[in-house]
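What follows is calculated from the coordinates using simple rules that are stated; it is not laboratory data. All figures in this text were calculated on a predicted structure; none of them were measured in a lab. Cβ atoms are built from the backbone, for glycine too; each structure is taken alone.
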Structure I
Amino acid sequence: MAFRGTAHKFGAHVDTDQIIPARYLNMSDPQELAAHVMEDADATFAGRVQAGDIVVADVNFGCGSSREHAPISIKAAGVSCIVAKSFARIFFRNSINLGLPVVECPEAVEATDEGDTLQVDLSAGTVTNMTKERSFTAKPYEPFMLELLDAGGLVEYTKRRLQAASR
């Protein structure tokens, strides 16, 4: 499973209120949430992000509350994956459960500038900065996690498993 897209770079400790501000938590439609994604961190992000783009961030991305709205809004905006130095653990798990790949690779973050083109290969555990022609090693995803992401998250994965078991 691999992704290629333009990097949108953010700093350290981007919390869930910056990802999707609390004033929008009364919404449940992913596309409505996507229209406000990262609004308090970068008011122009939702208008600039393209399908397949990659969010790159410093340490502790997704800290704060455990709301699932944060990864939902990022995924609905078209972001293919997030590469960060580290993630808040609940955000990391929520992202995987919702089918949004997240990769910890501090070296790639350091070497990436806004607008660089990145390629992320989850199976191989690589992050390649195509702009700078540099490749970095991240922990590869286990086959089960790749299946879960391929299905679109835990709910869809479980549906597939239950359908297969009932045949």
Structure II
Amino acid sequence: MDRAEKSELVSTLHDVFKSTSVVVVAQYSGLTVAQMQTLRKQMSKAGASVKVAKNRLAKIALEGTDVASIGSLMKGPTLIAYSDDPVAAPKVAAGFAKDFEKFVILGGALGATALNVDGVKALATLPSLDELRAKLLGLLVSPATKIAQLSTAPAGKLARVFGAYAEKDAA
């Protein structure tokens, strides 16, 4: 890489660190190319991204951001997974770490809060933003459904009573 490419990569990473809500740092030493492609596909399905960059350049890009606390994790062959959804990147990373022993989560950051390995795994167990929205919508819709059921129940009972009288008169 020449100097211009390096400065462009640093500015791109700096923008990523400023705009994303969660960053996960992991070591990928020993993973095959196919396994890395699998990780990238899983991340993109979840709405997250994976970036492999030189640690020195990543540390420069971290300066002046909320997630600057992850700079100490940048040792050896590391990758950065990030997403706007606070649960997406940790969930995929934790699942991938279970499947592949050579993928080791080092830590991460949620906004200005530094996370250790347990913190990243705790984030992975939370429901995603879409799941939370679905649950909230279900809670909001259920009272209306119950009211509709209650309002139609008396009419249904009356219809059954009238039907029983009609059958009794017909007999």
Per volume of the Cα convex hull per residue in Å³, the highest-valued of structures I, II: II
Could you figure out which one of I, II the value -8500 for helix-only ellipticity at 222 nm (-39500 (n - 2.57) for each DSSP H run of 4 or more, over all residues; to 500) was computed from? I
Work out which structure the value 2.9 belongs to, where distance in nm of label points 7 Å out along Cα→Cβ at positions 26 and 42 was derived from one of I, II. I
Going by relative contact order in percent (Cα under 8 Å, 6 or more apart), which of structures I, II comes out largest? II
For mean count of other Cβ atoms within 10 Å over residues 34-41, which structure out of I, II has the highest calculated value? I
With distance in nm of label points 7 Å out along Cα→Cβ at positions 2 and 122 as the yardstick, tell me which of I, II scores highest. II
